[in-house]
Structure formats: C-alpha cells, structure tokens
Structure 1
Amino acid sequence: MEKRRVVITGLGTVNPLGNTTAESWAAAKAGKCGIGPITQFDASEFKCKLAAEVKNFDPETVVDKKEARKMARFTLLALGAAAEALTDSGLDLAAEGEHIGVSVSSGIGGLPTIEEQHSRGLEKGMEKVSPYFVPMAIANMAAAQIAIRFGLKGMCTCPVTACAGGTNAVGDAFHRIRDGYEPIMVCGGAESCISPLGIGGFTSMKALSTAQDPEAASLPFDARRGGFVMGEGSGILVLESLEHAQARGAKIYAEVVGYGANCDAYHFTAPAPGGVGAIGCMKQALADAGVAPEQVDHINAHGTGTHMNDSCETAAIHAVFGEHAKELAVVSTKSMTGHLLGGAGGVEAVFTALALRDQFAPPTIHYEQPDPECDLDYVPNVGREMSMTYALSNSLGFGGHNACLLLRKWEG
C-alpha cells in the first residue's frame, strides 16, 4: 500500500508562555521566561518554590462552569489547545468528524484531583468522594473529552509514556494517517500536576531544581543545571493527509516525514549511558523519512536541565550526526516553558513546526556557563534567523521511553 504524505494544518497551545499559539511563539522567539513562584498551592514550606504555570487561563472560554467542574485542569488545558488547533485548521467538523481520530498523551493525568478527593475521602469517608473523581483523574480523559466535544469518531487513544508521551502521540498519529487508517488526526499532549504531591514527589527524587531565582532555575546544557522546573499546559496539532489538505485548500505549516520510538530497557529513571536509546531513536526517525543526518538543520532537544539528560542527549547527538553535530542549532525551549512531562512533546512539536515555517530557531535562555560534556551550539540566549529544511524534536521519558519526530519545511 502506498504511504500517504502527512502535513500539519492546525496548531493550538496553552502553556507558560501564552494561551494561544501566536502569543506563545512570539514569547519563545523573544526568549521570554515562563517560570515564577508557585501559586496553585502554598509552597512556602517546600524546597521547590518555582514552577512554570499557565497564566490567566479561563476554563469558561472552553466549557461552561458546570462542565468545567467535571474536568481536571489538564483536560481543560487540552480542550483549550484543541479548540484553537481545530479552528486554525479550518476543518468542517460536522462533515469530517466521523473520520477524525485523536491521540493525546498525558503522563500523569489528574493528579491534583486525586489529592483533593483523597483528602475529602479521609475527612468525610471514601464513598463521599465526587462521582466525577474517576473520570476526572484518568489520563485518557483529555483525549476522550476532545473527541466528545468536537464529535471526532475515529480512533481515540492516549499514549502514557511519561515525558515521551506527547511526541509518541504525534508520531503515532502520523503513522496512522500515513498508513491509511484516518485522513485526519488531532494529536499532542497535556499535563497539569503542579500540586503538593507532584512537586513533593519529584523533589524527593532530586529531579527538580530548587533554585530561588526564576532566571536561574531551568538551565538546560549549562554547567550550573540542577534539575528541571515543572511546567503545565498543552500542545495540540491537526495532522492531515497531504491529498486531503490540498483538496480543501488548507494552509500547511510543515510536513511530518519521520518518527522513531524505542526503549532504553536500562533503568526506570536514568537514561542509558552514552544516550544509546536516544541514538537508536533518532536513527529510526531519520530512516523512517529516508533522510541523511547531514540534511538536518535544527533539533528541539529534550533538554530538561538535569545533569544526566543533557550530557547523554548531547553524546547521542554527536553519535548520530558525527561532524555535522557542530552545525546543528540545538535548542531547549524547556529553558522557557519548564518541563510539561506528557505535554512537552506536543508543545515542542508546535514550536518545531513554527521554527521551520519562520526559518527561525528560538533560543536556549539562561545559558551562561558552558559544560565540557555539553559542547554543541545551543543557540544561547538570543534566537536566530537561519535556513532550515529538516528539524528533529526529541522526547526522552522515565522508563527509558524515547520518541523522535522529524519535520520538513513546507515548500508547496
């Protein structure tokens, strides 16, 4: 069976840099920092006092107040991003919804809801928790509520692969269209677990930065880095077969050409030495597209700001790209957004598509002290106009999950 070409025709995002795609991308290009003091709970007694929160998001712009009370925050953020992406795509949902699929990841789901309802259960009895508790908390509900709200009746799924999930969701959707199952997919990721248990758990495992200064907290590839900053939000893309998109005269942001997914099978949190899993995953994405390493111009790196991730990812890029590695513009937009866990790959796919459209690599901000283990061009502090044809987006998750997307500039 002939493989279909797949293009991006709609983008939507709600994240720490903005509540729309245009606002978020303008902030990313300008190197804005979305990190600040935690406001969603009292963190005064916590070692970690900073997070990258979504600002001024009104759920009632998405659903009415009664419906909003039945949904966890990660689901509401996903609905906001999906509404923007579908409007942006110009699709006629009444006519097309029967054939549109959904693939939206969440790494953790409604963790704050679980905490709130557990506390209520301890106080009033466990059988007095909200009847909406279970459907609010489960990780698939962002995907399900998008399908329900917009009448999308194709396959609906939710990859739960930790911090690789958003990229797995987009990659799986790409293959789903390419191989002829659906003509259109709504895909990406969503996360919101800036909560006492979420922050406490990641702090206990020494994964989070405990810096007090928002400008010195998320430090990907910098020698001062000491952990990631928790972020929240959603990034949603509309993918479509090229034939379908062209038949309706859709605007096209970029083409999805390759996808790799594998597992380190090494450790439940640490990456494999030398980034061997990431090496295999990037090679898979290149092979899937039939693209040579030296054709790639830009990488939106996983770049969390933990010592092991950044050094292993850098080593993996060297191994895959050889001498060409020094020519790559390797950025971590997590320096601005923090780490959205299962939502990260969706937001970063949005940014990667826009980087290709605008021929502009956003910066890795907060970069001051080079680390000998991290010796690539990280586009430090100031974004860069540059010619680029192919761009890779990497996501590497707890459990050894690796996912890589390869996008191509759309040239008509």
Structure 2
Amino acid sequence: MPALEDLEQRLGGLDGRRILARCDFNVPLRDTPDGRREISDDLRIRAALPTLRWLVERGAAVTACSHLGRPAGAIDERYSLAPVAERLAELVPGVALAENLRFSPGEASNDPAFVDALVTGGLGISFGGAPVGSAPFDGYVNDAFGASHRAHASIVGPPQRLPSAAGRLLHREAEVLGGLRADAQRPFVAVLGGAKVSDKLGVVEALLSVVDTLIVGGGMCFTFLAALGHPIGDSLCEPDFIETCERLLQADAQRDSANVVLPNDITALDAGGTVRQMGRSLPDGCRGLDIGPGSAAEFDDVIATARTVFWNGPMGLFEDERFAAGTRAVAQSMADSRAFTVVGGGDSAAAVAQFGLAPYMDHISTGGGAGLELIEHGDLPGLAALRDSPQQ
C-alpha cells in the first residue's frame, strides 16, 4: 500500500496541499446532566494523531471525515460529530472536520455522486478550519482501519479519483493483523469470545488452519458445548449453528493434536439469582455468564506457552463484576506473557483498558470487525482500494 511518504512525493510536497483524511472517529458518547453529549473514550481520536500531525507539520490543509453510529442515511443530532470536533481541536488544532458521513445515504451505498462531493469539497465543513466552499482536494489518506471492511463511498471512492495513501494507523493494523496469517511466531494461540458464534464462524475456520491452539470462551462457547452434548441450561445458544460447531470439533479431533480448547467449568447464575460455580453441564434455569476459575487457569497455561497471542471477545459479562474474573484472567495472562500480544479491538480493548492492562499489550486494534475480516479473508475493500488506485 502507498505510504504517507509516497503521497508526499507524488504531490511534490504537501505544503499548501488540501488533504482529505478518512478517520474512524466512531467513539462512544454519553449524555451529560445538562443535556449535552460527551465522549466517554477518545482512543480512536488519539489513534489518528500520528497521521494528522504528520500531515499538518508538512503544511497540508487537512480535512478529516468520519462516520459515527448508524443514523440510517439521515441527519440525526444524536450522532453529530460536534463532540469529536471539540476534542480534535484540543489535540490537533487547525484540522477541519466534516459532519457525520452517514447522514447521507450515499455513503453506505457508495454513490458516485457522493464520492464526487467528497473529493471536490462539496460536502462543506461543519467544524473547525476556514470555510472551503467547493475547492477540490489534492490527495486522500485512509487511516480508518475500523471502517475499511466496508465498501463505502469514503473508503473506496477517493482512491479512484485522488493520489492516495494509507495513514500510520491503517498501515500498522494491516501489518500486524494481516501478518498473523502467515508470519506469526509459534506457538500461535488465538482466544475468541463474545456473545454469538454466528458472528465468528468464518474467522474460527480461518484460524483453525493457522493457529496451534484456539481457545473458545464467552457466550459463543455454549453452542460448542451443546454440540458436544452438554446441557447448557438457559445459556446463550444458537441452535442453527450447533451442527456446524459439531463439524468443526470433529474435524479438529482428526488432527494430530486437538487444538480447540473449551471451558471445563462455568460461572453461572441460577434460577434463584445466586452465582454458582459449575461444570460443563448446566441444569435448566441456570445461565452461564463467565468461564470458571479452573478454565481460567487452563487458559493461562496455554497462553503462557505461546509466542503469539490474538484475543477477540470477552470471556463473560465482564461489565458485571460478578462475571468479570474470566475476562480479567485472560487479560492478565496476556499481560504476563512474553508472547507478541494482539487485542482485537471492541469489547476486548475496552476490557484491557478497564483492568488497567492496556500498556502491557503489544498491539490493541481499533477495529474489531475489520480485524476479524482481515484475518478471515486476508484483505479488506479499503486496503485493496489503496493498492489498486490508478492515481498512484
């Protein structure tokens, strides 16, 4: 992919050049007592700073753009980027910010007319910077890894019209997560959790072909346990995928060494509301909400032997302290490990931040879904658009 230095060379320098930077400012917001909305975690804004500051330092006039939430192609003030603009102005003054791209239906539909408006400056600038009218941009930078699995107008359109490059964040994410498929140091251990197995079946199959051990926890483990014939009580389960899980486990058992590890004990909430430690089999009325302490210890043993660890998805309902022990244990195991540790964004990134362990991870991705799709498919629409840009 073309780097920022390639774009600088292509344009003969950046001083005075107008650059459109696609960022991922899809940050969590919360309502304040006085009726405003404020950012509760600015990680994704700070992640874009190396790219934005590099461009500004070289004299570029930078306009950032992003989506926020799912406003369904219409203006919805709940999803305004105004709070982002305030924080961005504090962190990198002088960078303008366009309003939420998804306020237009042309963003998600990759409408050529919307692409035209993007590259010519026809969308206008809502926050920061000087008014720009309809002055066209000279170049485009994609630093929105978390959105690059979508073939949306702002992701795949500008590289067809403008000299383009990958930002620092996008380049690093592609290097780290893309490299897991081919260049991971072994033993390579992957840890998958989260609620639904259906969301991750593709990446499960992809990982089984490259990892040495695949640990499965979280709500998705119960569909696998049901496939083994264990009663799972009222735990989360996707019956339509039990047969698929059974097939994956059978195929795994036929390998020289089984490499799928499932929990052997569960922290559950019984029908009376009491938290109980149980084995793999749960009676009716019990709902599994975390892996048990025995499983946490077993997972720690596996992680301790690894040279590379990839983790995506919590082991339980970690937002509730009663069911946070399993997720905390995995995060601590990774922090203590000598392996190269990669946290796959989303709830996993939130968990390591909550437990104060983020500084001990080698790479924390800003794109949960994008990271999983890159591991599963080996490429993303946003990466391909930069590589295949006719403007290089």
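Read the figures in this text as sums done on the coordinates, not as results from a lab. All figures in this text were calculated on a predicted structure; none of them were measured in a lab. Cβ atoms are built from the backbone, for glycine too; each structure is taken alone.
Here are some notes:
- Here relative contact order in percent (Cα under 8 Å, 6 or more apart) was derived from just one of the structures 1, 2, and that gives 24; the source is 1.
- A value of 0.55 for FRET efficiency 1/(1 + (r/R0)^6) of positions 56 and 288 (r between Cβ atoms, R0 = 41 Å, to 0.05), calculated from one of 1, 2, originates in structure 1.
- Computing Kirkwood radius over Cα pairs in Å, for residues 8-143 alone across structures 1, 2 gives 15.3 for structure 2.
- Distance in nm of label points 7 Å out along Cα→Cβ at positions 40 and 344 derived as 1.6 - corresponding label from 1, 2: 1
- Comparing FRET efficiency 1/(1 + (r/R0)^6) of positions 88 and 176 (r between Cβ atoms, R0 = 25 Å, to 0.05) across structures 1, 2, the highest figure comes from 1.
- Structure responsible for 3.9, with distance in nm of label points 7 Å out along Cα→Cβ at positions 16 and 384 calculated and labels 1, 2 on offer: 2
- Read-out Rg and Dmax of the Cα atoms in Å, computed value 19.8, 63, structure in 1, 2: 1
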